[in-house]
Every structure is written in structure tokens, then in C-alpha cells.
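> Below you'll find the structures, each written out as C-alpha cells.
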Structure 1
Amino acid sequence: MLDIDHLVDIDDLSPEDVKTVLDRASALKSGEDTTQLSQQTLGMLFEKPSTRTRISFETGMTQLGGHAIFLGPEDIQLGHGEPLKDTSRVLSRYVDVVMVRLFDHADLLEIANYADVPVVNGLTDEAHPCQTLADLLTIKEAFGGFDDVQATWVGDGNNVGQSFVLGCALAGIDLTVCTPPGYEMSDAVLERAAELGDAPEVVESPKEAVADADVLYTDVWVSMGQEDKREEKLDAFDGYQVNMDLLSETDAMVMHCLPAHRGEEITDDVLESDRVLVWDQAENRLHAQKGLLVELVE
């Protein structure tokens with residue numbers, strides 16, 4: 001069982017906690033562990049639409065013998081007709097764990113502050129720890145562990161990237177980061193990674209960044225809610241696309257958290273090639289989150 005109240009970001013977990021969750025996820029995935037969360041309920045608050053987050057959490061609770069309740073913007077008055085702290089207090093009286101997928105990270109902190117049950121960050125504008133757990137599980141499976149694994153992030157220093165930076169530091173994965181000027185990883189995140197003992201190397205050239213990589217990770221350049229910055233960002237990210245030309249510089253396997261904007265940050269031929277771990281990542285959202293839920297509420 002984890003000694004944390006909530007999972008707001010991946011570094012709420014210690015390196016030992018990460019190992020515990022991933023080991024549990026692997027055991028649940030293989031069928032070696034048959035733990036059930038019978039009569040347990042997961043409340044899922046969605047301000048942002050989702051495919052993988054909703055399906056993986058809902059399916060995961062079903063497979064664990066529990067129940068998940070989807071609460072979208074039209075189902076409850078999230079922060080509009082009722083203060084977030086009141087919503088959080090009431091949910092705590094009904095459910096055993098809460099997962100939230102929101103725009104504003106501060107709203108997540110407000111909900112967690114007033115909750116009496118574990119709150120899990122299913123994504124905010126600053127962090128995506130559940131994706132990072134799935135990423136680490138995928139790397140562990142593909143390479144047999146984290147020793148001597150070299151990862152590279154190419155693209156936007158967004159929420160997924162920032163959580164991945166911290167996740168690599170927790171797991172002891174060497175990481176190189178390559179982002180355009182003005183779209184770097186947060187200085188605060190880089191400092192947190194350094195405190196964990198493994199700050200990433202930052203380079204300017206994508207080809208330099210991927211040269212020794214085992215894993216090459218990218219994500220969309222224009223995230224949900226940034227549509228008004230689309231043209232500006234497409235110009236800024238020229239040269240940072242993960243395409244076959246870039247793959248010719250490396251033997252790395254490619255990761256992407258999905259959904260992908262094919263033809264922008266990654267090309268269709270890369271995604272359809274045998275160089276991707278993308279579909280394993282997507283599946284592992286289910287298994288990693290099952291491991292997390294069991295460790296949080298068992």
C-alpha cells in the first residue's frame with residue numbers, strides 16, 4: 001500500500017513506490033495477482049473529453065470487481081453552481097477514490113485538499129502522472145528494466161513531457177530533452193528532477209538528441225485548449241517532427257501518448273511502422289492504473 005494521500009504528480013511517489021505500482025501492474029496484467037476491489041467505487045470527474053483515460057479507468061475498475069461512475073461537465077456543476085471544495089467533500093462520502101481530468105491544475109489541488117479519499121490526477125494542464133506510469137511500464141517490458149535505457153523527448157515541453165521528465169528521474173532512466181525555444185520544460189520541473197538525482201540533458205538539435213536513444217518520445221504540439229495558438233506553434237516546431245528521416249539517425253523505439261496529430265508531430269508511416277511502442281503504451285494505461293488503484297485503496 002502506498003504511503004500517500006493523493007497522486008497529484010508522479011513525484012508524489014518515491015522510487016520505491018513507483019516500483020511497487022509497476023510490479024503490482026505487471027502481476028495483475030499477467031494474472032499472477034487476482035486482487036479484487038469488490039464493492040469499491042471510483043468517481044471520475046471529466047472537464048476534458050477523453051478516450052484512453054475514461055475507458056482504461058472504467059474497464060480497470062470493472063476488471064477489479066468494482067464500479068466506476070463517469071461525471072462529465074453536463075452531469076455535475078463542476079466549479080460553476082457549486083464550489084469545488086463542496087463537490088470534493090460530498091464525493092468523499094460516496095466513493096472510495098476520485099479520478100479527475102481537468103484543465104486547471106489549481107482546481108485539482110483544491111479538490112485534493114478537501115477530499116477524504118485518494119484523488120488521482122487523470123490529466124491537468126501541468127501534469128499527467130497516470131500516463132507516465134504506463135510509459136514506465138512499457139519501457140520496463142520492452143527493455144527488461146530501466147538499467148542502461150536512454151530516452152529522448154522531442155517536441156513540446158507540455159504536461160506529458162514534464163511528468164515523463166520526473167518519471168525518468170524516479171526510475172533512473174537517462175533522458176535527453178529537445179524542445180524549441182519558448183516551449184521548454186518548466187524550470188521548476190527540471191529542478192525537481194535534479195533533486196531526485198537525474199536531471200535530463202537539454203540539447204537543441206533533434207538529430208543530436210536521438211543519436212544514442214533507445215526510446216524516442218513525442219506528443220502533440222497543439223494540445224486541447226490551445227487551438228488559438230495552432231499556426232504559431234506549427235511554425236515554432238518546424239524541424240521537430242518525428243519522421244522516417246529522424247528515425248534513420250537512431251535505433252530507438254517510438255512512443256506517443258495519443259491521440260496523435262498525424263502529419264504534424266509524427267508521420268503516418270512512423271506510427272504504422274514496426275518501430276513503435278505506442279499501442280503497448282495505450283494498453284498499459286489500463287494495467288498501470290489498476291496497479292495504482294489497488295495500491296491506493298486495497
Structure 2
Amino acid sequence: MHIVFLGSAESWYLRDLQRAAGHRHMVVPAPFSNIESAVGGGEISVFSGFRSQVSASSLSAADCVLVRTMPPGTLEQVVFRMDALASIEAAGTLVINPPKAIEAAVDKYLTTSRLARAGLLVPRTHVCQTADAAMQAFGELGGDVVLKPLFGGEGRGITRIADESFALRAFKLVEQLGGVIYLQEFIEHEGYDIRVMLVGDKPLAMRRRNQLDWRTNVSRGARAEAYQATENELQMAHLAAQAVGAPLAGVDLLPARDGRLFAIEVNAVPGWRALGRATKVDVSGLVLQWLESLVD
């Protein structure tokens with residue numbers, strides 16, 4: 001297979017996929033920032049990099065485009081990138097994850113809405129644009145909330161707020177910056193969550209425990225350990241991934257102290273470095289094997 005890795009040339013995931021590919025597949029990097037498209041003569045081509053290297057960096061000519069990052073950008077840049085991916089997908093190129101899935105998963109409000117619509121239990125959530133509305137929601141959510149950026153991952157920018165005066169200052173700042181105030185009730189838990197990664201129908205699971213922080217992201221110091229997911233947890237993970245249309249997904253489930261199980265997030269660009277270490281599974285090899293089955 002000819003796989004275009006849409007991400008940084010310095011990425012650990014690129015190196016590990018190239019290791020797992022050996023001589024069977026060609027995995028080449030292409031940064032989002034260099035994507036170009038040429039339209040004319042009845043054809044649409046999408047490539048990344050110098051025109052002299054189009055044969056290697058052509059997204060249109062690849063067997064598969066594997067999206068491994070979603071960098072920030074202006075609205076115009078993000079829309080163009082998604083449109084370019086959609087155009088090659090429409091022409092028959094395998095794009096993982098599909099553009100529509102990436103758009104849904106990167107937007108916390110859209111993800112939460114789809115999870116709820118699919119019948120999954122999610123934390124009570126309120127999204128608004130003014131500090132006054134946020135303060136009212138703060139009280140309705142119990143005066144103990146998690147403020148999250150609408151876009152972003154790995155726990156960046158997430159803040160727990162249980163003080164009314166601090167809440168008002170934080171909400172006013174977001175309003176002044178022209179942002180969206182995304183609030184969820186804080187769920188009392190035992191300091192761990194469950195990440196289920198789905199590679200197609202194949203699930204791998206780990207438990208992430210953090211004794212120093214209420215956030216359970218590995219990037220925030222959580223310790224990952226292999227975990228045998230229950231049938232209910234696996235069913236929830238599959239429903240969550242289907243809700244956003246992501247066949248390659250990292251689904252975060254949070255067991256509450258009262259026994260309830262919440263669906264928190266679906267990552268359409270899931271990392272698997274910690275998962276591989278915890279489970280002793282060659283996840284890059286598994287991903288390539290799965291992509292091979294889709295291309296064939």
C-alpha cells in the first residue's frame with residue numbers, strides 16, 4: 001500500500017508505522033499546512049509539498065490517507081483542509097478517519113450531542129456564549145463544573161471550577177475572547193477512566209489512573225495499564241464511535257463513584273503509544289493490517 005500519513009514528519013507514529021510496514025507498504029508524511037489542490041481539465045488533485053514530489057506526496061494517488069493530526073488554523077484553513085479530504089474521499093481514496101467523522105469528533109458540543117442522541121449517558125452539559133448565561137448554568141450544574149475548550153484534546157485548557165467568583169472571571173474572559181463557554185458537571189470518580197480504542201471491530205482497552213490530578217490523560221501524568229473491558233463498556237464504545245462515524249476511534253468512558261458509566265469523548269485521531277505499552281500489542285501493525293483489509 002501507498003499510505004500518506006497526514007501529520008508531522010517528526011511524529012513517533014510515523015516512525016512506528018514505517019517500522020511496522022517494513023518493505024510491504026510505503027508510508028510517507030504530508031503536513032496539513034502544505035496541502036494544495038489543483039482543479040481543471042475535469043480532474044481534481046490534492047497533494048502536499050513541492051510539485052516535483054507530487055508522486056510521493058499525492059493524496060489523490062494514495063491507497064490510503066491516514067489523518068494523524070488536526071492542527072489549529074483559521075476558519076478558512078480548516079474548511080479548505082476538510083474540503084480537500086472530502087474531495088479525494090469522493091473520488092474513491094480511503095481516508096481514515098473520514099472527514100465528517102473528524103469534523104464531528106473535534107467539536108465537543110457536536111460529539112456530546114451525538115452521544116446523547118445515540119442513547120449514551122453523558123455528563124450534564126451547557127454551552128453558551130455569555131458570562132451571564134454561564135453563571136446561571138454554573139448554579140444549575142451544581143456549582144462544580146469542568147470548563148473545556150470546544151476544540152482540543154489531551155486535557156489542554158480543561159479547568160475544574162467550584163468557586164463562584166473565579167467562575168465569573170473565567171466566563172467573562174472567554175466571552176471577551178469571543179469564545180464559546182462549554183461547561184459540564186463534574187463527575188465524582190475514583191481517579192481513573194477507561195480508554196477503548198477501536199481498530200474497526202477490534203477493541204483494545206486500557207485504564208488510565210492519575211493519583212495527582214483529577215484529569216486522567218496520560219499527557220497529564222496518568223499511568224496506563226491493560227484493562228479487560230466489559231461487554232457493556234465495549235457496547236458503549238462501539239455506539240460512541242458509530243455516533244460520530246469513526247471506524248478508528250479512541251472512546252473515553254468514565255465510571256462514576258455512584259456506579260453510572262459516562263461516555264465522555266470520542267477521539268478520531270487516537271494515540272496508541274501508551275496503549276501499546278500497556279497491552280503489549282503492536283498497535284501500528286494492527287492498524288496497517290486493518291487498512292490493508294479495507295484497501296483490498
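Each reported figure results from applying straightforward, stated rules to the coordinates on display, with no laboratory input. Owing to the predicted nature of the structure, the values given are computational and were not obtained by experimental measurement. Cβ atoms are built from the backbone, for glycine too; each structure is taken alone.
> Out of 1, 2, which one gives -12500 for helix-only ellipticity at 222 nm (-39500 (n - 2.57) for each DSSP H run of 4 or more, over all residues; to 500) as computed from the coordinates? Intermediate results must be reported in sequence, preceding the final value.
Details: 1: -12500; 2: -10500.
This figure was derived from 1.
> Tell me which of 1, 2 gives 3.4 when you compute distance in nm of label points 7 Å out along Cα→Cβ at positions 32 and 48.
Derived from the structure labelled 1.
> Output the label of whichever structure in 1, 2 has the greatest value of distance in nm of label points 7 Å out along Cα→Cβ at positions 8 and 264. Write out the running numbers ahead of the final one.
Numbers: 1: 3.0; 2: 2.4.
Going through 1, 2 one by one, distance in nm of label points 7 Å out along Cα→Cβ at positions 8 and 264 peaks for structure 1.
> From 1, 2, which structure was percent of Cα pairs over 28 Å apart = 35 calculated on?
The read-out comes from structure 1.
> Assuming 17 is relative contact order in percent (Cα under 8 Å, 6 or more apart) as calculated from a single structure, say which of 1, 2 it is.
For relative contact order in percent (Cα under 8 Å, 6 or more apart), the value 17 is produced by structure 2.
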